[in-house]
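Novice: Next up, some structures in structure tokens.
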Structure I
Amino acid sequence: MDLLLEMLEDPVHRHVLLNHLPIVGLGMTWVFLAWSLVDRRWPSMRFALLLVTVLSASTLLVTSAGDAAYPVIFEELDGPGQEWLDYHTYLGDRWGWVIAANGLLALLAIAAGHFREPLRRSVAAGVLVTTLVALVLAAIVAEAGGKIRHPEFRRGPPPEYESPGRLR
């Protein structure tokens with residue numbers, strides 16, 4: 001138990017532990033939401049939308065842990081690893097809000113479905129589409145993150161991008 005608490009206090013470990021929630025969790029929830037639309041039952045749609053809300057919001061925890069881990073991990077990396085870390089940070093800053101906004105949209109869909117029964121399937125279908133977009137963006141950010149410590153996955157330097165100016 002002490003080891004787990006020690007790991008959770010370290011922002012690097014916390015980021016590594018939490019970063020799977022928005023990706024794997026949203027992927028599984030996307031399948032559940034799609035099935036609930038086929039099934040046409042509001043309770044299962046509502047539960048899937050609630051899961052989308054929670055798992056999309058977990059992006060905020062992942063981003064927070066990543067920001068806290070940045071200075072610690074930057075110093076431990078080689079040159080290409082530092083470049084990939086900066087690119088991963090750039091992508092997280094650029095697209096992380098979209099993933100979190102997907103959770104807010106799912107919450108609004110729950111409210112809309114609660115008050116307007118005819119809207120239930122259409123708002124759930126809308127969230128199904130936006131969740132797929134969020135999953136693609138999360139995969140892009142995660143793919144760059146995987147190249148930070150794994151040179152075997154790198155096929156050269158990261159793509160050119162405009163630095164947000166807060167790095168280092």
Structure II
Amino acid sequence: MAGIIRIFAYGSLLNDSSLRKTVPEAGNVFPARVFGFKRVFNLASHYRYCSDRRVPVCVLNLTAVSTDAAINGVCFEMNHRSFDALISREQIYEMHDVEVVEYHNSASVHAAKLFWAKHRQSYKYLRDSAAQRHYMNLCLTGCEAYGQQFVDEFKVSTEFWGINSGHDEDRIWRGVY
């Protein structure tokens with residue numbers, strides 16, 4: 001694979017240290033939005049585990065929604081050097097083409113790819129799991145680098161499959177679920 005590949009990330013790759021572990025040469029990283037999706041915790045990870053329970057951690061995925069709905073994330077560019085490592089990390093997802101809008105300049109649109117596990121069985125967020133909280137903290141810490149508005153938008157555009165209580169969602173965000 002030759003040339004530059006542009007990726008839109010909406011989960012743990014928001015966190016720069018997590019991104020750099022897999023894609024050390026990631027460049028031109030900028031906050032962005034993609035329309036037509038809702039972010040959802042509904043996917044069993046293939047490599048993040050809760051060792052106490054010996055079950056996978058629930059990771060972020062997408063669900064298609066109306067075209068006015070948006071999720072925030074980061075867009076980055078990479079070359080072919082780390083592409084195999086990224087594909088291995090994201091192997092439970094399929095890659096899809098999207099248009100990315102810059103977060104602070106909505107007039108600037110870019111073609112990119114994102115990872116979406118469109119046809120996977122739903123999986124529930126783990127209650128009282130340090131490993132689950134670690135994954136959530138990776139995502140939120142990544143968001144914090146772009147300011148409180150970015151964090152708030154991340155939370156508003158994120159759902160938890162199988163959790164129907166606003167009280168439980170609030171507890172998840174506070175790290176006490």
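No value in this document is a laboratory result; all are computed from the given coordinates. Computed from a predicted structure; not experimentally measured. Cβ atoms are built from the backbone, for glycine too; each structure is taken alone.
Novice: When distance in nm of label points 7 Å out along Cα→Cβ at positions 116 and 148 is calculated, the result is 3.3; to which of the structures I, II does this value belong?
Specialist: Source structure for this number: II.
Novice: Which structure, out of I, II, was log10 I(q)/I(0) by the Debye sum over Cα atoms at q = 0.08, 0.13, 0.15, 0.17 Å⁻¹ calculated from, if the result is -0.23, -0.62, -0.84, -1.10?
Specialist: Checking each candidate, the match is II.
Novice: Taking -26500 as the value of helix-only ellipticity at 222 nm (-39500 (n - 2.57) for each DSSP H run of 4 or more, over all residues; to 500) derived from one of the structures shown (I, II), identify that structure.
Specialist: I
Novice: Here Cα extents along the principal axes in Å, for residues 36-99 alone has been calculated and equals 40, 32, 17, so which of I, II was it run on?
Specialist: The correct label is II.
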